[in-house]
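Multiple structures follow.
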Structure 1
Amino acid sequence: MSKSAWFAPGHPAQLVVGFIIWSVWFIAMYGGLSVACQRAPPEIGRGPYTWLNGGLFAFTLLVIALLLFLAWRSGRYCASLRQASEAAVALERFVGYVSTVLYLIAAVATLAGGLPVLVLSPCS
């Protein structure tokens, strides 16, 4: 087993990777917002159209793209195993299907957590 076997689409670690990515995004997003507001707050009169909100939303879009890519990869992996009927393959296929759904849930949660930067002024 190689060092990167945990990254294979059928490995059980894929069941938690999406939410680990989401939690790192959440901590970086709101921790970064707090630090930026303390160190270099943008002009309050500009509303949500600031460099800080733009950067945070760009970061959010990158994380969403990563989660959607991982969901797509897991889904394709499951589709490639559809014809196999071995018990070991069935477990990998189950992990792949569940991780696909969990990646999509993490992507939706990331979008929901990132949308406020489009309408709310930072640091107010």
Structure 2
Amino acid sequence: MQVNDISRALQIYFDVMYECDLEKFDLVFHPTCSLFTMKNGELNVRPYAKYRAEIADRTPPKRLSQPRMDAILQIAVLSPEIAFAQVRVRLFEKVFIDNLNLLKFDERWMIVAKIFHHAETIEA
């Protein structure tokens, strides 16, 4: 049951990346969430508000009829309220591997931290 609920939350996440839908964004990203990556050897941190604004300004891949490349690579349930998921998602020509930490709030799984990596580039 937990894995099915987490998978549904991850599908909302994939939809957010593809559609840039802010209502869905608010369903799956907790307001305290931050994103982390390394860029040119430097830590890059994006808090929720900044990332939400980026999603709002992004041209949705759906509008460009970009093929979807969503995949759940793994889900680990650490406790009834804590989980980890690793997913692959395509945004334009880039494919990312995202490590998502999720917590359960009022029966809903939400992302509280995202660590991501640009894994490959797809030639147009």
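Remarks
- Per FRET efficiency 1/(1 + (r/R0)^6) of positions 38 and 70 (r between Cβ atoms, R0 = 35 Å, to 0.05), the highest-valued of structures 1, 2: 2
- Which entry (1, 2) yields the derived value 38 for percent of Cα pairs over 25 Å apart: 1
- Comparing relative contact order in percent (Cα under 8 Å, 6 or more apart) across structures 1, 2, the highest figure is found for 1.
- Among 1, 2, structure where mean count of other Cβ atoms within 10 Å over residues 62-69 as derived comes to 16.8: 1
- Identity of the structure behind -25000 (criterion: helix-only ellipticity at 222 nm (-39500 (n - 2.57) for each DSSP H run of 4 or more, over all residues; to 500), calculated), options 1, 2: 1
- When FRET efficiency 1/(1 + (r/R0)^6) of positions 46 and 86 (r between Cβ atoms, R0 = 41 Å, to 0.05) is computed across structures 1, 2, the figure 1.00 traces back to 2.
- When distance in nm of label points 7 Å out along Cα→Cβ at positions 30 and 110 is calculated for each of structures 1, 2, structure 1 comes out greatest.
Just so you know, all these numbers are worked out from the coordinates, no wet-lab data involved. Since the structure is predicted, the reported quantities are computational estimates derived from the model, not experimental observations. Cβ atoms are built from the backbone, for glycine too; each structure is taken alone.
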